[in-house]
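Some structures to go through are shown next.
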Structure P
Amino acid sequence: MKFRTLITILALSATTTGAALLSGCNSSSATAASAPSTTATLSDYFKSTDWVATHSSDANFVIVDTRSAANYNAGHIPNAISIPRDQFYFPRKVIDATTGKYKLQADNVTPVQIAYDIPTPAELIDILTRNGITPDSTVVSYDNDTSSYGGRFTWVLKTFGHTNAYTIDGGIDKWKDVDGRVLSTTAVTPTASTKPYKIASYNNHRITKADLAAVIDTANGNVTKAGYVISDVRTPSEYTGFVTTVTSGTQSGGVWSQSTTPRVGSANVGARPGHIPYDKFSDYESDAFTDYINPTTLLPVASTLQAGRNVKVLKSAADLQAHFNALGITKDKIVYNFCEGGFRSGVYTLIQLGLGYTSVYNYDGSWNEWSIQDATLYPVVTGDGRTSGQ
């Protein structure tokens, strides 16, 4: 695997060095060089609502609500600031490899864009500085219970070396409906930092499409090269490329009933349905999360923020590890996670880091990017690979 080093970033400013590092950050290859300790636990990446309530008055403690501004205004965890998800991912225009120009949608005018790309160093510095977040801040982020937006924000901070960054397990649903804690409708306006945020290191929990393509053995039937595993954490329909009777959140076992109409997850021109050959499928929600069970009634707790749904929390470390082991996603492998846009796979990356995996990465372009690439270098298959073997 190609090794590329990103020099430690010292005294980085939003207007100078940050711009110089822009291309290096967004093209870095995966490496285990900065891997976390195997003594890591889930609590290094996820915090309980009780922990947040206990520490919310601590100095330099920042709670970030990553939901829409409308949802934030309707009710948020007290003292939380609002950083909606579209403020920390950035669309990038796609270059057509055959022409060297921007790839265009069917109207031949609108550029195709990859919707979910990690901020550049300069962009991140701007986000954090404007919101009063310093390298010493403890940052806990959330959205609803399975928290892919909140997890994505944590993954971004961890990738740029911010140590004290966490996601709230159970999100605002658990805070309100399980704990019975109040929500606030008073908006919190953060005070910008007087100095630009300084990025101290780059932990490289990210891969690019080139990194992922490099571990697919195209000369031998597109099998995954030894020592690697490609982890697909979408819904059954997204994974198979077909509409199925199994939906995300329902245990995706057994045989899936598929129609003959492909379901294309990405709306980009030329997007292909299906999955990467020989990847390992996890249903994001049902394989990583479980209903919170009231210890008194022994019944699930219904969410009042999401209709027809129970509040969900992370499964135990033992259950999560058992799931990954069953798929062959073991700690001796280099793990590449992906979904549609790198949000759900960002959460899985945090989970695996919290289980002590030392070489695990998120592909933030994910299916939105992969599905529109050249079929020879970036292969796609449809159907249930759990039974077909591919």
Structure Q
Amino acid sequence: MKATVMRWSGAAWKALDGAPAPAAADLVLWFAAPSLAKDPELYDALRRNFPVAVIAGCSTGGEIIGNEASDQSAVAAVVSFRHARVRGMRADVAPGGSITDLGARLARTLAAPDLKGVYVLSDGVMVNGTALVDGLTSVLPREVVVTGGLAGDGADFQQTRVGLDAPLSPSAVVAVGFYGEGLRMGWGSAGGWEAFGPERQVTASEFNILLELDGKPALQLYREYLGAAAAQLPGSALLFPLVIRPEPGSAYDVVRTIVGVDEARQALVFAGDVPEGWSAQLMRGSPDNLADGAAEAARQAGQDGGDGDSLALLVSCIGRKLMMGQRVSDEVESIAEVLGDVAMLGFYSYGEICPHGFTGACTLHNQTMTVTLVREAA
């Protein structure tokens, strides 16, 4: 396996290390800032260079290449395998359609005895990520590693774009299957956020819409915590996510980020489900703690070992980027320190898809750094 990371220069794709672009590829993954994601020339240039590759990508809340987190850029990983193969499938999101059924359809199409992993890129505004994961995992065996993320739109939450073998477009989900006995798919996910304030109970919710906490309107309660920052909702909520648990003190916890507000119902809209009866608690972070969390995700992903021919795919949350500010590259550098000489590419998302460190079952995360380490045994 050989992986090369590239950046769009404004006129062409160029390798990050200045080396010539690969002559051929089996897979290209690419991530672009919203303004660039609308330009079909970026995809067209990739297709001209790699005519037989599976090419999948999405818009972002920020881009990651090598040891650097950046804005207003486009990045790509070009991968060729010794023996492994990949296959991509796309499904369009229909208004009112079942996202769970959509995920199940994708999974059934990709399923095969030698399927090792599925990397998912999804619309980040129209899709309930929990439902998507439920559909995928209802079909795929537990040993198939499912990772990926929800596309971003900066911090605007208006429209995201996803593409498979075509320019990026709204309202789509793409899944890439990785096949071959020699493939190894390592994964890790960690946050670094700190819970604070009282634990409250989710007393009313509808899937990913939180209506009440402790019997009070969720939006009203959240505004009381945010104070003046409430005027910038939903963007300001990225700095104060919720951690939810089946019951107080449970080791199984999931972080949720607000992606919208419903003024009429005084409700909060999340990227994934917030089940009734679960406990919920606000969280806050610091750049140092979030960088430590990213390093922990890298350690988890690298347990199976890595080498210079591995590819690390990083999906971090837009909320982490906003919290870290000018120190955002710290979390990427902390991963590089753990993994060593590995090609790294990724993006800032509206939700991260990865198995849970406690249960091992795939779930939707928010406000985490997730690392997928792909390598092919000799």
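Laboratory data are not the source of any read-out in this text; all were calculated from the coordinates shown. Note that the structure is predicted; figures quoted are calculated from it, not measured. Cβ atoms are built from the backbone, for glycine too; each structure is taken alone.
Starting from the value 0.85: which structure in P, Q was FRET efficiency 1/(1 + (r/R0)^6) of positions 63 and 367 (r between Cβ atoms, R0 = 25 Å, to 0.05) calculated from? Before the final figure, lay out each step's value.
On the way: P: 0.20; Q: 0.85.
Source structure: Q.
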Given a value of 20.5, 64 for Rg and Dmax of the Cα atoms in Å, point me to the structure among P, Q it was derived from. P
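Kindly point out which one of P, Q the value 0.30 was derived from, the read-out being FRET efficiency 1/(1 + (r/R0)^6) of positions 127 and 271 (r between Cβ atoms, R0 = 25 Å, to 0.05). Don't skip to the end; give the middle numbers.
Numbers: P: 0.30; Q: 1.00.
Checking each candidate, the match is P.
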Please state which of the structures P, Q yields 3.9 when distance in nm of label points 7 Å out along Cα→Cβ at positions 103 and 319 is computed from it. P
One of P, Q was used to calculate P(r) over Cα pairs in 10 Å bins from 0, in percent, for residues 215-342 alone, yielding 11, 35, 31, 17, 5, 0; that structure is Q
